[in-house]
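The structures considered in this document are given below.
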Structure P
């Protein structure tokens, strides 16, 4: 059988997953402070805070928020200042990064701690005494702390430019436990804003969001309020900045026989006008807000829904017939809402988010959603928009055994602005969803990043953003979209690239019952076209594959296998890379893997927004180990080699210790948290890597997945999806058949005719 033969990709890789014990790495760090000096300095810090209770302009309530600032390079969870608050009523209520000495390039970790007056006094007394001097963990944490202080006013007010005078803002108030209502009331007392003039949303033991109108004078008052975490401008304008071409033409015709799919996609947008020929048979529209829709909103909604159904309609004339789409759309009109004079209702961003929450929780028949709108403005590293958090939480919070929903979100169309205003916009910074940017095509038919498409990086937990680029058009080569009524039009924008990706995942789900949304997410990212560049801030992981049905196929010697499962934090598992008899094959083998996780977001800590993650390590040869002895050079031995086996016996008799796990590739050299975050993207929900090696050097290769959880999230289970492709061009025979014959529990997925999901309606 030739290498061109097509076979379905292989599933059930999880049947061969085994638990392993992962060895701990790393040694004692060099601490930046001496213990006794640090104790004295921090006690003096607390005295300054106590003096400010009566002598500063800062306005306090009964419970106070103080900042514990760690020195840079101490981000690892082991340095979380838990010892500081042990045996007290103090509580860690969040965190973020802060600038060291006002230098943007150097950042440290800041923790917010909720305290009472007596808590601070007790902590000061602990520091002044010798009662805990014998506790190693206490000593180490004290030595990592730069200062204990209060959040400065300029650290609370974020994202305003010099031209801003007044507008809608989002206020974030720290969680104060049972005093939450007092903290909210205090904000209104300090600013003089009436509670009726704001929309308020709180989360259990979490932050409170207040959306209201403020001017500079009110902001000056608010920033003196101690429970205030942040205050930033937001846009209440959902209108997408269309970049229209002049092209408007009659729409192509529908097929003679109409079939509607049972694969449903949820689209939140401007609604769809009755009588839109291309859409009406396949779109069910729900008006979720009062007031009449606008022409602009309906045209935008038509374009977005049409993109999910058909993709780009370029090349289609009124004489052409479109194919029956293999997905159906549930369209939820969420803008524009009727202005009522009631601020709670009229704060459209907040009411829209509420609608999305209700729909996603109630409509269990929809697991795939498209969002082509959001508040204008680049994301901020130090704060998380409520919209982002809600989408991430909705994705994670499902009943046991249920399918997690997936949001595909447009990154925004401000990519032409100067850095950092060209950065991706909320909620495309979500860690459990897909952020979609736009590409266009030049005269040579080469794809390129559309200049208007917002760029990365994303936030902590999803640093590679956008995830993918899809065709969104430009003025000279527009995206051809459905228009209200009986027309099509030329448009461009990320509003259209995002629903195309939603539709592609829907097509994968229509092709096989085994494809769930987040496996589709992993497959698209795994096969993204990256032109040899692993990732960059413009393109993310690359261009979205065009013919997605091809992703479900393998060839004889290029085989894709997927695994799905759950893992408890602190556990490690072994995923075999299925390559039987590979070490006798000629030439090179290329191995590529993509890991996609769904995690519980932490609203309170922007620097630890993903409280769970998976670390991956590749082991090419299960028989090659390191033998170590203090003061001696490490010996690497292949225990398939008889001479190396003899040498291993001699080394053991001489006091050498064999490594618990085989040698990894690449060998890990840096274990500092910041190195792992920046190079290995630790704590990110997407990992994509590859390696090329001589076939002769591979013996039962495998991946290890090690799950990590921070603090109270340590016992949570992490859901994961893994896609691995092995490509061995010179393998004799069929690697595909070899794999299936050797591992009988692996099975090709069932690829079915899409007719099985279609019902004739005409």
Structure Q
């Protein structure tokens, strides 16, 4: 049997676009609160390390409107929301491990009353000296997880016999998720000791499981419902669990609906961030800049618990090559324990940090050889059928083509000459230019997460209702799934309705993360649709005297032989003849495998590729900088929806821009977070986006792997392209050196950091 399954790209708006701009889109906080709803607040630690000597909550309980409090002893199940490893406690008893660690929670008649009440807690601490930064953790060998090594080739020999060698170190900073919608959960008790949980999470299934374990109940008593979330970026993959758990604990104790909504200050204090990294390296290379070998130590700040640090750090190891063929490499990866909130998933999941490291090394080689960095990049780019340092053959490589094309279309060489002329004639203002490639593997590196489910219903009026395991967090997932469904059935998109992601409808799903949601959930939906179409095919052959092998679903009709029937009429007749018009669907990503001990294997189904050219100007007297122009060429395969993909490319780039230039996470020596509001934490705004922002999708034959419509993921890969901005700033700083000294510039490249890098070069020039 063969039947048409034509899927085509459509330029159509996000399914909730009008609702977003009009305020009609419903989020968790928009759900009408049932009568008697209580509101929660969290009492958290004001020190970063030590012990609780005494805690008095009597005044808290006596506060106006308070119904009661809960502590560790009130938890009927496990006191842990750790997603992989144990140790992410809901409430502490005695031992404090970080500033902001939850100790108790309050339920009151209003949010304001609950927040006022927690301030009345009297807690006496015994303070201890915390470990705050990565270098201190390394000195004390403070690790939350076992360090991992990966060796490919013979790096010691390759470096030893190289013409040139360089050593260095570099740091990349953390980043707060700063989603528009903060962490929130509303739990409503229902019949038979069951609970319905509305929460802003990227992982409804694991929320269900954790809430059930905390309440000491069966999984099937917890229903988690998510229609949409106001941004996640990884910050609601695991970090949302504790808020759903506390809301549910209070709901169970008082048998009332309970909402827990924290404000921006608390959100930044209580939740994990992008891992900051420290890198130390030695590299050997030829006189032309070809890298022979690298010996690299990388260390990250994981915080007080493991959370997702194993996978994040593993992914940094996988991506330290970025787009470059490094035949000999040794990597030691340390996962440092610090007395800070546990860091977590963030868009890119370790890959941006690894890519940042190698791009810094490439630029240092260029400075040393006094060669334009683009040449060093070009000579080291992966070629087709090269093998990565973790043993995966690259069979779908388009990076060389993309890189060369962007060099041409961006007028890189002409602009380089113009910038050199500008810098020679301007004493205080300097321009910089940089091009960077990006290679990003798609799949969860934890193999079992690469699966998705779906449920599809066809109604007798020709409309479709479907559900799947993915979460709409602004990325356009529901829009793409609607298009896939409409195209597969050959009907208009307005006939498709996707309901809220719900653990009662599709169970045991994976998080909306790793840029894989369309791949996984879209394929699961297709699997369900194919089952229904098969039923319809059998029905047509039996009832329409059709002996052919092909039916075509197109333009709201079903074609078979020389006959046609409307889709609506066909499904109505099928129902009358007792043909099933509903089906579940399932998909598991093929070909992936990893040896967890050696980190070798095929952790990804395929790679995404892209490149960006960025031009900046800096003021050498103040360190201020401005992004002038960006040119991007990115590979999304055969796009399902180009307009959404363009939005993801530009949005990812701008978020990367923030990470590398302005978003600085600062901790005091005592472990207190110093930046926890928009007044002290700067995300990019409209003025930071260049007027000349030229984004193009690379035209090709589509993904070589069998993905939906031969499309490629687009959520995370473009973020790496923003490294070109940091490198352009670095290039501008380097232009003040008469001897091609390499700038000592960490990320983020804030005005202060830029000014210090400039002063450092001037001091070294005088030596």
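None of the figures in this text is laboratory data; all of them are computed from the coordinates on show. Worth saying up front: this structure is predicted, and the values here are computed from it rather than measured. Cβ atoms are built from the backbone, for glycine too; each structure is taken alone.
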Please compute mean count of other Cβ atoms within 10 Å over residues 309-316 for structures P, Q and give me the label with the greatest value. Q
Using helix-only ellipticity at 222 nm (-39500 (n - 2.57) for each DSSP H run of 4 or more, over all residues; to 500) as the calculated read-out, with -6500 as its value, let me know the right label among P, Q. P
Name the one structure among P, Q that Rg/Rh (Cα atoms, Kirkwood Rh), for residues 525-684 alone of 1.02 was derived from. P
The highest value of mean count of other Cβ atoms within 10 Å over residues 397-404 among the shown structures P, Q is in Q
For distance in nm of label points 7 Å out along Cα→Cβ at positions 125 and 749, find whichever of P, Q sits highest and give me its label. P
Test item: Rg and Dmax of the Cα atoms in Å calculated as 28.1, 88, pick one of P, Q: P
Mean count of other Cβ atoms within 10 Å over residues 405-412: greatest across P, Q for structure P
